[in-house]
Structure P
Amino acid sequence: MHDPVMMDRGFLSDRKTTQKSFLHAAWLSGVSIILFGSLGVFAGAHAVSGETMNEVLSRLLGELPMLLISILLVLSAMSTLDSTLSSSAKLVAVDMGLTQASVKNGRITMVIFMLLGLLLVFYGNKDLFSAVAVSGTASLYLAPVIFFSLWSGRTDIPLWSYLASFIFAIGGAILYFTESSGYSQLMGGYHKYTKLLFISAAVLLLGNGSYWLGGKQGRPSTNNAMHNA
């Protein structure tokens, strides 16, 4: 629910310890994300025309802080690759059953996914932040699962609601990729992160709306429930 890397590590400890680590990781990561976002706002407020975020921060903070930030970004990228590749192997071998679950097949799957990811470097945006934004937008289909199924305990949500939420999230991720890479200008001349805000809000609204509608259809009315009783 929080991060695939934490989910992997969760198997190494008992349920109670894992739950505590998830709760602490939630507020720690929330604070970190807000601080990192504020750093971007700070850079944008002091940027000179034509400067990139890294150039602005280098000028304002100096070389040593920027070196530390670059190291943190590399570590973050390594963590993301670790969870992405392990999840891809599990998806292909265990969840979809396309191949036998073995270490060899898992490694082959990882290599294939790495090559596919490498191809995308030559077609479109090479920005690390855009890659995170695309994957984050795609993962928004899980938001209604958390709200309705995990927190509210609903078990009557139909399959079409889940599929609709998934399609909206993947569609939003593709739209942001094409908009931020310059392949399309369907959303006008807004900044790419403004577009990301609009897309994320629309995906959340449509996804949760699909679950709400599906829940209304799946839950029997009061009269029917009393009649069945």
Structure Q
Amino acid sequence: MGAVKPVAVFRCSQTEGPGHFATFLDAHRVPWTLVALDAGGAVPASSAPYAGLAFMGGPMSANDELAWIGPALALMRDAVGRGVPVIGHCLGGQMLARALGGRVTPNPVKEIGWGSVRVEDNATAREWFGPELDEFMAFQWHGETFSIPPGAQRILTGEHCPNQAYVADDRHLGMQCHVEMTPGMIAAWIESGAGEIEEARASPAVQPAGRIAAESAARLPDLGAVAERLYGRWLGNLRR
């Protein structure tokens, strides 16, 4: 029997690594390899060597003409064609939407901090979130949003950004919100994003840095449980 294929994890910004996603993969003994796009890592030409693809967040736009964005979109399309599952967190979810034929545009307001999101009342959402969960507090940090790509179904919505997550072909998951957060990531983002928080303080969906930090200890365990439900469902489609 050949070696088990790894999950390729694409990091777009040094402070926006895989976080709890990596912890989950390690706990389930799923091998993974990091492609540090922010440090010049090359986008593979094919998804065939991987069990799945995971794209993390970043401060850039999915519409930017960076050297790696075009190849990353092509890799996502290759994965979809091969049935290799793709998961996208925030920027990654926006890029996946683009790869599938959707659009990425400015959101009416910035969302930064903790905010309530609602699970949609449809069979796909129940399959991914389970029958019990109707609403939870997600972590947000974005100024743009995606449209739901053709053929995909929205599974999560919010007051200030309706399109919070979608599923395509029952195996590809794109999210606007961040479920991968860890205490260290939140602390680093608050520090590096202090200016952005201050500039966006008029937005009804932006929390002060102190409130984000104060709420994190109580909210992270529940967010982690939601993440593990989604990650577990996504893992079921890995190509071995």
Checklist entry - Once volume of the Cα convex hull per residue in Å³, for residues 99-162 alone is calculated for every structure in P, Q, which label goes with the largest value? => result P
Checklist outcome for this item: From the coordinates of one of P, Q, helix-only ellipticity at 222 nm (-39500 (n - 2.57) for each DSSP H run of 4 or more, over all residues; to 500) came out at -10500; that one is structure Q
Checklist entry - If you work out mean count of other Cβ atoms within 10 Å over residues 43-50 for P, Q, which one comes out largest? => result Q
Item to check | Value 35, 24, 20, calculated as semi-axes √(5λ) of the Cα gyration tensor in Å, assigned to which of P, Q | outcome: P
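Hey, relative contact order in percent (Cα under 8 Å, 6 or more apart) derived from one of P, Q reads 21; which structure?
Of the structures listed, the value fits Q.
Values quoted throughout were computed directly from the atomic coordinates according to the rules given, and no laboratory measurement underlies them. Predicted, not measured: the structure shown is a model, and the values here were computed from it. Cβ atoms are built from the backbone, for glycine too; each structure is taken alone.
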